[in-house]
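Some structures to go through are shown next.
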Structure I
Amino acid sequence: MMLHPLLPKLRRLKLSGMLHTLEVRAAEAVQHQLSPVEFLALLLDDELERRDQRSLVRRLAQSGCDEHKTLVRFDFAAAPGINRSFVQDLATCTFITRHENLLICGPTGVGKSHLANAVAIEALKRDLRVLLRGTHHLLADLHAARANGTHLRLWSRVLNVDLLVLDDFGLQVPSPQAAQDLYDLIAERYERRALILTSNRAFEEWPAVFGNDLLASAALDRLTHHAHTLTLRGESYRQHSRRKEMNRLNPASAAAVSAQT
């Protein structure tokens, strides 16, 4: 490929990737008697697909999403009662274009973060701007950004991405400034941009997260308006996997542990 006579010209046009499929497409054109226009269309389709894939990889890295936590890899059997059709509908990302929220609740280890990440990846595939962060970590980043002069840039990004995913809401009680930032974030994005929030706290516990009844009431009113809710139930996937591994390595020991519990 590096010695192909077309390489210098394709490089000048920023189309050198075409060489990856040029010979294959040329053979197809001869075999199927394609016209020059049809042959060119195939090469252009290949180039567009390559560019889309490169763009997706870059935006995936910038988003904070885990490329491995997709809908295909989500274990629906481990989340009894979840409406699979509803999840598939969420994966179309129409709720994002309607600027609605998605609230995912349930105990630790049942797949809340995985599901939020999977929907975020579907949004990336649709060329939507996504940012996924742990709630506590994002609030800490905003606090640190005030000191190093990057707050305006980070705040602008947080407000303007098409989908913001706040993972593990309520895992730690925020400081008064962090609670104010969280309220401002929810209020500014309300009916303008979509938000996914995961939490292992029951809805009635959410006001306690803010440590401020007035902020909590105002924030939750906006957060739950135009919102879809998913409540996951079941056993912690990590604990389930640990027992399966114990059983595989030492069936007798695992049986004894199960008998004791």
Structure II
Amino acid sequence: MDRLDGTVALVTGASSGFGDAIARALAARGATLALVARRKDRLDQLASEIEQQSGVALAIGADITQRLEAVAAVQETLDQFGRIDTVVNNAGVMFVDPVEDALLEEWDRMVAVNVNGLLNVAHAALPHLLQAAQQDPRRVADMVNISSVAGIKTGAGVSVYSLTKYGVGAFSESLRQEVASRHVRVSVIEPGSAKTELRSHMRADVQARSHARASVERLEPEDVADAVAYVVTRPRRIAVNEVVIRPTEQQE
């Protein structure tokens, strides 16, 4: 197992699903964890479990859609651990519906979390990633942005969700070009259908329709965590910029 000893990773949306699994995977490889989400009670439990496995974790309750809270979460990480080597922008929400039936507050929420939250954390953390990339033990730093297959191929009913995830991909590629020469690697992970709380954000009638259409075996959160761990443990000379990970049977 490739190691991350001596490094600090900040993971957003760490209270469940992909974020929880990603945090555990990075902790297992020796990283110190800053866990960020709104549900502080869940973060406290996750931090306790990581520490029971001889890891180190800090639970930070924050709403990253609020710029000052995102900045404060980054600063608390620095105050506690002195550096940030890895940022995983995982927090996200998904609401699906035809445009004519959509609730505008759901659109607002997707843009706030999937776009603005990611931007708030990315901007606050970037100077510290650039600094860590010049330091031992690894002399490289990583920003991993969790997108979706909806960010590479859209379909009916996912217009605004896809808009946000296409935006994540565009932002990631542009930032990659800006910082690659300074050994900050920017990667985007695009999972397909998975067993997470993401669908629970939908209205009950939409959940029912979505469940009826779901016939493939979905990804487990650990599958995406494995992909993130692979990306951030590559040697300094290697950058894995994009990973698409679907269930075997998923065709779209």
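Each value in this text was obtained by applying a stated rule to the coordinates, not by laboratory testing. Quick caveat: nothing in here was measured; it's all calculated off a predicted structure. Cβ atoms are built from the backbone, for glycine too; each structure is taken alone.
I have 0.8 for distance in nm of label points 7 Å out along Cα→Cβ at positions 33 and 49, calculated from one of the structures I, II. Which structure is it?
Only structure II yields this read-out.
Work out the source of 26, 40, 32, 2 here, i.e. which of I, II gives that when P(r) over Cα pairs in 10 Å bins from 0, in percent, for residues 105-144 alone is computed.
Attributed to the structure labelled I.
Work out the source of 3, 14, 18, 16, 15, 13, 11, 6, 3, 1 here, i.e. which of I, II gives that when P(r) over Cα pairs in 5 Å bins from 0, in percent, for residues 169-232 alone is computed.
Comparing all candidates, it corresponds to II.
Compute mean count of other Cβ atoms within 10 Å over residues 89-96 for each of I, II and report the one that scores greatest.
II
If you work out FRET efficiency 1/(1 + (r/R0)^6) of positions 41 and 225 (r between Cβ atoms, R0 = 41 Å, to 0.05) for I, II, which one comes out largest?
Across I, II, FRET efficiency 1/(1 + (r/R0)^6) of positions 41 and 225 (r between Cβ atoms, R0 = 41 Å, to 0.05) peaks for II.
If relative contact order in percent (Cα under 8 Å, 6 or more apart) computes to 23, which of I, II did it come from?
I
To which of I, II does the computed value 47 (percent of Cα pairs over 23 Å apart) belong?
Label of the originating structure: II.
For which of I, II does helix-only ellipticity at 222 nm (-39500 (n - 2.57) for each DSSP H run of 4 or more, over all residues; to 500), calculated from the coordinates, equal -17500?
Value -17500 for helix-only ellipticity at 222 nm (-39500 (n - 2.57) for each DSSP H run of 4 or more, over all residues; to 500) corresponds to I out of I, II.
Can you tell which of I, II yields 16.7, 53 when Rg and Dmax of the Cα atoms in Å, for residues 73-160 alone is derived from it?
Answer by label: II.
Name the one structure among I, II that mean count of other Cβ atoms within 10 Å over residues 25-32 of 22.8 was derived from.
II
Identify the structure, out of I, II, from whose coordinates FRET efficiency 1/(1 + (r/R0)^6) of positions 113 and 185 (r between Cβ atoms, R0 = 25 Å, to 0.05) was calculated to give 0.85.
I
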